[in-house]
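Structures follow.
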Structure P
């Protein structure tokens, strides 16, 4: 399963592991996990904490259980996160491929245009007047994550190329 939306990329990959450590090893409710993320990591609201909890699931760092969410017990290195991101985040492989197949660095808008047909119809229906804006923002966040994880490189001109 791939997850659709990702939080804004932090300045360091260590933030991912900090968030993971805030999730309990013993399954707990989503509300309690979000409260822990807010308290221990400093997220300003429950929505941001919930977005990160879902994102950690996309990376396989947190699992959903019958009784709630818990962090996984496997050791995961920062180097493994790029592959997990590509495997767990919707459109991420297409976003990376769009940049990789370009002859020159691409802007986030150009990458979005390249992958827009991959946005599911139900998402277009969910945001009928602004799906391009919503998904353009999502693609921009994915580009930033791919750069943070070493798959891409952001240029000074706000464009992306393969690292």
Structure Q
């Protein structure tokens, strides 16, 4: 699969608009762990290898464990995540799968149990923004760098 085109070169105002959302998210004050959780989980749901790769690398660089990162996709079956992290993951799934979930009140209540309305607005904007990035990366067929090194067998 080859990338289709460079959105920044073809339509820089479009890219700037999306970056404006991203800059808001980065400056909103949302704790890094919650941003990493929602970005990785949303990108997994959307099937965006480019974004999963990028955000997993960012989470590792920030010091999150391989286990914490690896189990994000199966968070419901893991006791690793705090209730607050689980609320973020649930909200990210509910918003990303909107056509299936309809974003029910029970999902809102779960996130509100841990976050103020302002924080829910910030989280919701972050989830919406990563959904935009995922869709653009998939539409443009962005490719993640390939690392073919295999760890030695133990």
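FYI, it's all coordinate maths here, none of it is from the lab. Predicted model, so just to flag it, every value in this text is computed and none were measured. Cβ atoms are built from the backbone, for glycine too; each structure is taken alone.
Out of P, Q, which one gives -15000 for helix-only ellipticity at 222 nm (-39500 (n - 2.57) for each DSSP H run of 4 or more, over all residues; to 500) as computed from the coordinates?
The structure behind it is P.
From P, Q, which structure was distance in nm of label points 7 Å out along Cα→Cβ at positions 36 and 76 = 1.5 calculated on?
This value belongs to structure P.
The value 0.7 for distance in nm of label points 7 Å out along Cα→Cβ at positions 108 and 124 was derived from one model only; which of P, Q is it?
Derived from the structure labelled Q.
If P(r) over Cα pairs in 10 Å bins from 0, in percent, for residues 100-139 alone comes out at 30, 50, 17, 3 when worked out from the coordinates, which of P, Q was used?
Among P, Q, the structure yielding 30, 50, 17, 3 for P(r) over Cα pairs in 10 Å bins from 0, in percent, for residues 100-139 alone is P.
I have 11.8 for mean count of other Cβ atoms within 10 Å over residues 4-11, calculated from one of the structures P, Q. Which structure is it?
It was calculated from structure Q.
Quick check: 25 is what I get for relative contact order in percent (Cα under 8 Å, 6 or more apart), calculated from one of P, Q. Which structure matches?
Label of the source structure: P.
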